[in-house]
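J.: Read through the structures below before going on.
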Structure I
Amino acid sequence: MEGGQMSRDGQPVAEEAGGSALAQQRTVAITRSPDDATEFLEMARGRSIRAHALPTIQLVSRGDKIVNEFLDAARAESPDYAVFMSSKAVRLLFDTARRLDRAGGGPHAGEAKAAGSRSAAQPGSAYERLRLAVANMTVVAVGPKTRDSLESEGIRVNEMPPKTYSSVGVGELFTRLNAVGRKAIIPRSGAATPFLRELLEKIGLDVVELHLYDVCAFSDTAVWNGFRAEFAGGRIDGIVFTSASSVRGFAEIMSKDYSADGLTERLSRTAVVAIGPFTADELKKAGVTHNVISEVHTVRGAFETMAREIGA
């Protein structure tokens, strides 16, 4: 069976009788849920790499109030730019607006037949007011996945870093835009570092941060069982970490099996790739100093870096 098959949850499944390629395959993991790791899993299949998709974090929304908070800030602050740093922030904000419309009992609530419905939005709905508020700003997306999420909501993305899909790339973009004296609103995680805000303020922007959600370690870790067994047996060749939060979530989940020093020692025998510099910094704080930073800060870039590291 070419490429090694994987189940829907990203776990490897046994090969057919007579297959011996499985024992020769490299095995890696990525700190993303199976739904968010589809691109990584597809690339792994194409290189005959077995892959585990490990959900390390879960988002805890700050509630329905986030939509009104965004609309109030847009009205009061009149920001020139809306800066989106993740597709999760886009989905959470717009899905919350759709849910408000469905639950509102007004003339538009019954028309929103599904969470993914775009056509049901009406001019007076929370969803449409949110969409128009964002569209009336210059919209900045940190990278292609975030851009795609915005465009799926009918939002035109005006600016995106050409290569460095991170806070650093956004800072470089605003430097080129000559945005001194302008104002930006950034809807994002409550766990985000102040780096981007401080960077944009240093460039000369006035920044309004709106925290949409908090992050905690993933609670239902049954999907980790196969990975745990292979990791304990030294059969994991590499792990891709996709955010600073995923590093913390990974450490918390694996603390059930290892002390902090024991986990660091075990990881020292495994290739470790960080998707970007902030993830690498978090790994170093955890004692994982041998990590390699992906040159391109995307899942595809991290996969290619890992493939080179393990010789696949």
Structure II
Amino acid sequence: MTENGTYVYYPGCSLQSTGRAYDTSTKRVAQHLNLTLNEIEDWNCCGATEYFSVNALPAYSLVARNLALAAETGGAPEVVAPCSACYLNLRKTNDYMHKFKKLGAQVNQALAAGGLHYEGGSLRVRHLLDIIVQDVGYDAIGAQVTRPLQGLRVAPYYGCLIVRPDTGYNTEYPTHLDALMTTLGATVVDFPMKTHCCGGHMTQISEEVAYELIRRILKNAADYGADAIVTLCPMCQLNLDAYQGQVNRTFNTDFNIPVMFFTQLMGLAFGLSTDELGFGSEMVPAMPALSRIGRELPEERERPKRRDKQALPMPTPRGSGRSES
């Protein structure tokens, strides 16, 4: 853990829209664990996944702008990202700017247009799950549990990104999230598909491919009797939750598995209310699963509307101050 439990926080675009419950629950859980998350002022989109394949230098520069702003935020040498895609892009840019000096110089030439500069490797980029399980630790988390999740069967879904960089996770069968759920009192089901890809933005490119990828994950969780899937990435949550209906119609299946963020379940175990953890906005209602642990939802919120098929879940982030013009 950093010396004073303070981290620079990069929420990313999805946590301001489709993954708002992740942002809300992260901040509430951080308060319980005495973690301080200083959000980067005027952060911008990380470019998601496709931009690096279109034009690498502007993609690295886009991400490096966030790192440069993070270095100016102060209070901590570590940046935490809840989104797996954001984490990957921030960490890759940070590492590559340090390793490849020519790239670092080119990116800094671009940053100079906005009055910025960043030395690759000067910050450490970490995923939120790593902060929770490595820095806080299971014992400290267990000490906060006042309402154990006994009776809830969960399938921990890591996705394909967080386990691929060298983070200390077992690439094929990680167990950090499993152990966290057990600490909260939940029953963890066997889940062989836990690191398989959810398709990412494939829903915008090939529905046939995307729905099959999602179907496999949902079927695996259903086969092992999971009441819910718990994830750590807003894109994974969006795909498994929002497209579950389309998968059912395409394959004549009847999946009805709520997909929750791991911070939401942490908050429930800490005794926080469903309302302050963002429950009620998911597409597949969480109520049947939550009823197993004696929790109720507030008055049902308006369900998020399906986005236009061509629209990616990357809204313009809020922020003010710095201008590139």
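Every number here is computed from the coordinates shown, using simple stated rules; none is lab data. Bear in mind the structure is a predicted one, so any value in this text is a computation, not a measurement. Cβ atoms are built from the backbone, for glycine too; each structure is taken alone.
J.: Out of I, II, choose the structure whose coordinates give mean count of other Cβ atoms within 10 Å over residues 79-86 equal to 22.8 when calculated.
T.: Source structure for this number: I.
J.: Right, next: When you work out distance in nm of label points 7 Å out along Cα→Cβ at positions 47 and 247 for each of the structures I, II, which one comes out largest?
T.: On the way: I: 2.2; II: 3.0.
Going through I, II one by one, distance in nm of label points 7 Å out along Cα→Cβ at positions 47 and 247 is largest in II.
J.: As an exercise: P(r) over Cα pairs in 20 Å bins from 0, in percent, calculated from one structure in I, II, equals 33, 58, 9. Which structure is it?
T.: The value was obtained from structure II.
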